[in-house]
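Just below sit the structures, each encoded as structure tokens.
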Structure P
Amino acid sequence: MRVLVLEGERGAADQAAAALAEAGHDVARCHDTGSAAFPCRGMLEGQECPLESDQVDVALVVRGEPGDEPTAGEDGVRCALRRYIPLVVAGEVSRSPYTDWAAVVAPGNDAIVDAVGEAVSSPLRRHADAARRSFRSVLEHHGIDSAGADAEVMRTGPDLQVILRPVGTVDHTVAEMASVRAVGAVRDLDPYPRVIDVTIVPTG
């Protein structure tokens, strides 16, 4: 995986970055080691923002000290969240302003590699909400009971996998419309995935 590593204070993420590299993951940074927090790499001539130059699978922010305000070195957290990239909050997590936005909160530095893997495989709740609303609307339009119909969205590299779960089977016309509408609803929320694939899996 490619992991965007951010830190609350200079050096706070060094141990985590080393552990990720040792585990075979590609570590990306918004700032060169030892450089000032501003400007970021994406603003420097001859360099590229890691979020624009290649696929980032997960973002990791590590703090060595508690605090309830974002720090300058964590500026990439905002960029990652705006792209709906799963976020892991690690290190000193108490009072972190990011915990409500995190896919995984991992206090300390010992379980960061596992936490990153967990975050990448976590369902995308906001994407699923959008797909579910769209799906139920299509079912209701065709006079089909939408109670119990559900949706799940997972990230697979640069793509998204949407699973629509009706109660019972739906005919081809309804399934096709539901798939198209679900892709549109998710794409309206998140324009960045390369491909959005939809599968319909009846339940009940």
Structure Q
Amino acid sequence: MNVLLINGSPHQYGCTYTALSEVKRTLEEGGVTGEILWIGRKAVQGCIACNKCEELDRCVFQDELYRAALEKLQQADSLVVGSPVYYGGPNGSLTALMARLFYSKGELLTGKPAAAVVSCRRGGATATFEQLNQFFHLMQMPVVSSQYWNDVHGNTPEEVRQDAEGMQTMRVLGRNMAWLVRTMAESAVAKPIQEEWVPTNFIR
């Protein structure tokens, strides 16, 4: 059982990483492997709605980050996405990657437990948290919660580690995620039947 944790910050070992590392450590205490994928600092191509993915079964853009994330998602039983807060929202590079992954390969995500983790200096955490959760809702991904919104506060990793409640929230999230992943893996109950999507437009 494996959980992919995406570090959506341009700082590889910054505040977002610190929060995700606490989730990962707790996951592994619960018998579930965690792997952190850093999105890096290079420009990330966004989705251009070309719909070529329907023909190719992948995004038309084949950059290294997309391929790496896709490979790891194929092996993952669950997903945790972490982001800093930029102007009251998640990092644009992260959302660009997520839009392409979720649109081109949604079948790899449907039904897998997911959670968002947010790092902020002061404000904007809940708005960022909600925006990331929208990806999960549209893919029928059970959203794993904690004792509070999944956010930490601090301007440096050292300050984040001083956020006692935030770090506890990460641990509770890790335990809840490990429990759900293991429960789903061991359950004999069949997954829900998937109906064919019926897109409906209001202007005809």
Structure R
Amino acid sequence: MLKINEIFYSLQGESTYAGLPCVFIRLAQCNLRCAYCDTQYAYDNFYEISTDEVLKKIEQYNCPLVEITGGEPLLQKETLLLTKNLCDKNYKVLIETNGSLAIKDLDKRAVVIMDIKCPSSGCSQSFLEENINFFKKIDQVKFVIADEIDYNWAKEKIKKYALQNLAEIIFSPVFGKIEPSILAQWILRDKINVRLQVQLHKVLNVK
């Protein structure tokens, strides 16, 4: 059984798939407590249903893009089966994870969106380094940045792990903490090959 916080239909807002209609499966519970978390309501609020029931629920939306998010979805072992079943049904599957848990057993057809936590999150020691061995070219690494300390820290991690050879890299400003234009200026100043991504759903004020 899966611990589900909510299942809903909206626009994807935080990856290279931003702007596309997407069905979100938000799993409950998280092993981190980031300072800027905007989904604290998913920590403890959930109901339990089977993988088959989840599949039936999302069929009603007739949408080919599905994101499994949280909370932290990899806390639940049933996430692996859900991912496989969705891929078997030809959904494009995105999995947003905080990088602290192993991705090695995930279905390779799924796109991993890994949020490597910067210092302002309070969880910058959480990254499981072995995950760099399992990145695929279709995967994405995201750094959520609140200030120049975060920005410089993220640049160091990119260099340390040679991330630009492993996956697409996204820099996203912490909503309400730093203007996207400032982050854009730093990226252009330093000529680093990353994608600037705002939280589109928040800009549009949709769920």
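In this comparison of P, Q, R, the computed figure 0.90 for FRET efficiency 1/(1 + (r/R0)^6) of positions 34 and 194 (r between Cβ atoms, R0 = 30 Å, to 0.05) is attributed to R. Out of P, Q, R, which structure matches 3.9 when distance in nm of label points 7 Å out along Cα→Cβ at positions 114 and 138 is calculated? Only structure P yields this read-out. When helix-only ellipticity at 222 nm (-39500 (n - 2.57) for each DSSP H run of 4 or more, over all residues; to 500) is computed for each of P, Q, R, the one that comes out at -7000 is R.
The numbers here are math on the coordinates, done by the rules we state, and not lab data. Keep in mind it's a predicted model, so treat the numbers as computed, not measured. Cβ atoms are built from the backbone, for glycine too; each structure is taken alone.
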